[in-house]
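Each in C-alpha cells, the structures are laid out below.
Nothing in this text is a laboratory measurement; each read-out follows from the coordinates by a stated rule. All values derive from a computational prediction rather than experimental measurement. Cβ atoms are built from the backbone, for glycine too; each structure is taken alone.
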Structure I
Amino acid sequence: MKAANRQALYACLFVLGATSLGAQDQANFTLNDGAVRFHAPAAWTAVMEKKDGDPQAIAFQVPDPSTDGSEDAATVTVKTRQLADAAGFAAAVQEEFERARQQPGFATDPANKDASVRQYFVSRGKTRYLVRDRARLVGRIAAEVRCQRPLLASTPAAWNAQFDRDCDAVTASLGP
C-alpha cells in the first residue's frame, strides 16, 4: 500500500473511531461540574443545555413518530438545583411542583399509584400532555427528571410504555 493511501486509510479509521466514541458518549451526561451524572438513551436529542449557574438543566427531545409534522413533542428535562443542605430537598421538590400547578390545564392524574412520582396533565396548545416528575437528592443537589409526552390517539401503547421505562431509567441512573 502506498504511503499516501495508508495515510488516508488511517485518517478515515481515526474519524470513524472518533465518531463512534462520540456517539457512545452522547448517552452519558453531567451537570454541576460532574457532581450529577446520568444516562439517557442515545436516540434522544439534547436540544438545550444550561450548565452554568443555578439551576442547571439538559432538555431532550424524544423521537415520537406520532408527532411528525406537528408542533407536539415528547420531551425529558433533567434539572438540578444546589441546596444549602440536604434538609432543603423536600421544600425544593414542593416548590417545583407548585410551579407545575400553574401550567395551563393542570390536573393531577388519579391513576397514579406511585408516591415517588408526581404525575399530572397539562395543556400545550390544543394537546393534552401527561407529565411525570421524579426527584432525587444527589449530595446537596436536588435533581429532577420531568418526562412529558403528548396524549395522541395515534401513539402506540408500546411506545408510551417504552418512553416511561426510559424515563424511569434516567432517574435511576442519577448519581454522583
Structure II
Amino acid sequence: MTEFIFGNKKWLILSVSFLLCAFLLFLAGFYMFNRWKEDYVRYTPDQVTDKIISDLKDTDFVKVDKSQISKHYDIPDGTISDFSLYMSKSSESASELACFLLTDQSAFDRLQTSVNAHISTKAAGFKSLNPTQYNQLKDFLLIRHGRYVLVAVGSDIAAEEKTFQSLMA
C-alpha cells in the first residue's frame, strides 16, 4: 500500500514539474514574440514621413539631405540607424517632421535629449520673432513606437500622430 501512495506522489511531482516547465516555456515564447514585434521594422523612415505628408496634403515641407542632419540635430553615434527629416520651406515657419529609426529601443533617451536640445535652440530663435511659431515649438510632438520615433512641429500634430499610429498598428 505504501508503494502505491509513494508512486502516486512521484507522478504528481512529475506532472506539476512538467506543467510548470510548459508554463515557463510559454511565457518565454510570449516575451520573445513581443520583443520581436517591437523591434520589427516594417517601414523606412522615408516611407513614414512620406505617408504623413501625403495624407495631410502638406506642401510646405522640403526634405533635408541626410548629410545635413548634423546642422540640425546633434545625435550621438550609434543612436539611430536611419532617419527622414523635413522642414518648412519658409524660414518664418518652425514646422518640422522627422522620423528616426533607433538602433535599439534603449537608445531612445539619448535621441530624446538631442531632440529636446534641437527644439530648444530653434525655439530661442522664434521666441521674439514669431510667438505663434514659438508656441508650436513648445508643444511639439515626440512619440516612440518600437524603434520608430516621430518628431513633429506644426499646427496639425494630432493628425500627424494619428497617421503615425495607424502605420504602426
Legend entry - Identity of the structure behind 25, 19, 12 (criterion: semi-axes √(5λ) of the Cα gyration tensor in Å, for residues 42-145 alone, calculated), options I, II: I
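If distance in nm of label points 7 Å out along Cα→Cβ at positions 90 and 114 comes out at 2.2 when worked out from the coordinates, which of I, II was used?
It traces back to I.
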Legend entry - Identity of the structure behind -10000 (criterion: helix-only ellipticity at 222 nm (-39500 (n - 2.57) for each DSSP H run of 4 or more, over all residues; to 500), calculated), options I, II: I
